[in-house]
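FYI, it's all coordinate maths here, none of it is from the lab. Please read all numbers here as calculations on a predicted model, not as lab measurements. Cβ atoms are built from the backbone, for glycine too; each structure is taken alone.
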Structure I
Amino acid sequence: MSPAIPPLRHAAGLTAGKVAVYYDSLEPASGPTRPTVVMIHGGAHTGACYLRTIDGRPGWAYVFAARGHRVVAPDWPGIGRSGYVPPEEHSGEAIVQGLGTLLETLPPPLFLVTHSMSGAYGWRLLELHRERIARLVGVAPAPPGNIQPEPEILGETDRAVELRAGPLRFHLDKRAPFLFDRAFIDKKVVGDGRFFPRHLLEAYAASLQPIPARIIFGRLNVGGSQIRVQQPQALAGKRVLVLTGTNDIDHPRAVDAATAQWLAEAGAEADFIYLGDRGITGNGHMLMLEANSDEIAAIILDWLVQP
């Protein structure tokens, strides 16, 4: 059963600048008593993934707001309800720049929660806005380009490229957005986990967004194009958490543990939580949407208040 949700205030906004970034904001009706949490979605999603779970329960934004936080859930620049970004300019750095503009409008200290593709953006945001960001949680996060290997190119033409990245195979059009098909969703998003409500899979698939070509090429580090942390020493002393489920085919324990290790070597105070070590087994990739999302939210919330 989900925790009781007290009265909350909801607002929506747009940042000013070259590209407007849309965001939803939730906070206790009586006002926030804890730092603002910025929840950044992953690929093929929008900030809405933090508002409602697949089975219709209040999402992490509501759960965190109920604990006293103001929660801000933006859509990436050029995605969802945010402003348009031309395809030739739509890169990881462009997304980081737009999200950074949003961060600069919010009073510090800030807590960041990233997921999947936005993990790499989070490490760069922490580098660029370290004075505003107090803690960062990467949920099944993409590593920075500093340590991500390049994929194996299986075939390439002027129009498309076939490649293998870890356990997954991709056919990418160089000029068209990438959209998850049902087979990819079954393997990558759900896999053999037990917490994703499979009877709602069709509705979930219909909600997914296309990923611009440059963005998916960057996530897979084609040609070394994944966003990098330019000055890793800027992460020194920052509190970070990497959190991973047991049944995420693209994020086996060793991969995400290596990300946490790299952060520690850069001087960050890095923690790694593998849910299996907490006796929680069966989570796939979309932890904020799955049936035990409230249990995982509680783990993150407890970590955020640790001294």
Structure II
Amino acid sequence: MARNATISSITFISTDDRDDNLKRANELIDQAAIDKPDLIVLPEVFRESPNCLHKPSEVAEAIDGPTVTTIAAKARQHSCYFVCPLVERLNGKCYNAAALIDRKGSVVGKYHKYYPTIGELEAGVAPGESLPVFTTDFGKVGIAICYDLNFWDVGEGLAKAGAEIIAFPSQYRGGQQFIAWAYRLGCYMVSATPTEHSRIVDPLGRILADSSMHAPIITSRLNLDRIVVHIDYNAGGVAEAKKKYGGKLEVVVASPEGLYMLINHDPKTTIDQIVREFNIEPLPVYYDRARATRKAALKS
């Protein structure tokens, strides 16, 4: 059945004034809350000057410190989840981190940047050691931070763990890399950056929302009950499914790539049930079959 989630991203330029950064972020959060989002994503270490990662020990705080505590209050006020980046101090180490805060203001998980930059590592930022995916009341959320985007093992790990949305708090925009992750991983991507072009991108690589200097807050309503399949061997099944479900089954055609994205709006069934009913082959299964067929051909 349809699983809709409204996602917002805030573009935010921080300064050297930590308290003012937090105050201005709260003001933007209140504006974003007008759309009643399920999740709001803030930029990498949004409370700090970007140069803070050169001296992380000077700004590091515990996960229950003032940054997370302040955003947790906003989570309770607006009944939404937050991806809240910070420099975390934990067991004598500093991490470039992001906390996932739920609607009640509780920290339900956190992510440590898996690949800090060389400069961060040399300054004392410790690398993360895991790629967690968090279950929320609307779907599964993974997090990658800034430089992580350059390393495919991060995205692949999050996708294999079931991430439907990957939040990307960052100091840089990511450009085509960001779009490529959405397309190759088959998930929604949501970035939050200090300058223009924070983006929300769908599993076909389409840009759904794009921030600008005039619109620092972007919001999209996503339906997570969807699947990407190849046109090969599936055209007939998709046509039959569309005939039965009509407007309840949205079929998005990515013709140059030879793909469909099927989005289920039926409240009584799921996309997985539709796929099984019409013998529609999911994209990973199709590629695995292609690999197996090639392997058999090599042996013949």
Structure III
Amino acid sequence: MKSILLIIVLPLLLLANTREELVRFIFHDYVLPTGYPTVEENITDPKWNEDCISDISRLTDSMSNGFISVMYHFHPVNARNEMVVYHQGHRGGFDKGKKTILRLLQNGFDVIGVSMPLKGMNSKPFRRHNDMEKLESDTLCPIEYFIDPVITALNYSCRQNVAMVGISGGGWTTVLSAALDYRVTESFSVSGSAPLRYRNRRDYEQTLPGLYEISGYEELYRLAADNGLHCQIVNVFDPCCFAGRFYCDYEKRVQEETSGEFMVFADSTHRKHCISDVAMNFIIEKMMNQ
């Protein structure tokens, strides 16, 4: 009996310890940020004059060193009382994901749109993410500027079960956010990451040595799945990044080592760096049936 308990409990304890180490590394604290964004309700934005939107709240997360994240909480007309955080990648603000956001709203999900640092309506104290490396010190890890807005949005939501969908760099943010915060119980990362051995490009946030010495990508996937469900959506013919079937090397292993559900959805229906209609249909179906 003792050996059976060890087999069950030990991996869970190791994952919990890894999560704590990640929090300490990124935030130099033993707990995740507890702050809330500044909220402006019932704002008007002509870009988002859509029938499926009841109203919009603007959320502002003001951080150190001039980093400001501006997020929108979109309230649907026909609400399901379920929240989704949508995170856009390197190509611009969350308005670039308008098609995805509208699909979620049309299906009754509240949506919080978030952009990466330096993108969209966010402040721009640096030109590129790689330049943020200059801020590293014994008391600051710049990765916090990528994750703090998500945690702050989750604090604002006051929910214990939130889904998260991200594309590209937003997919990477989705993986790390879910690995850090148990409130992200369903996460879908589209063309967002791959273990370091499969990479041919360097993004500061995705290859920072100290961070991935604590937890490699496979372990991050396990942590994210441990909350409930983590789905890695791979665009097999993606012209930008993370294309191919590299996931075959670790998919089964991660599935066997998580207490939750890890899955890969290989999308070979297109040749774009995007969330396809096929992938979006899959995401919505999974969220509605969880």
Identify which of structures I, II, III gives the largest calculated value of mean count of other Cβ atoms within 10 Å over residues 162-169. III
Computing volume of the Cα convex hull per residue in Å³ for each of I, II, III, which one ends up highest? II
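Taking 15.0 as the value of mean count of other Cβ atoms within 10 Å over residues 74-81 derived from one of the structures shown (I, II, III), identify that structure. Mind dumping the intermediate values first?
Values: I: 23.8; II: 18.6; III: 15.0.
Only one of I, II, III returns 15.0 for mean count of other Cβ atoms within 10 Å over residues 74-81, namely III.
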Taking semi-axes √(5λ) of the Cα gyration tensor in Å, for residues 138-217 alone from the coordinates of each of I, II, III, which one would give 22, 16, 10? III
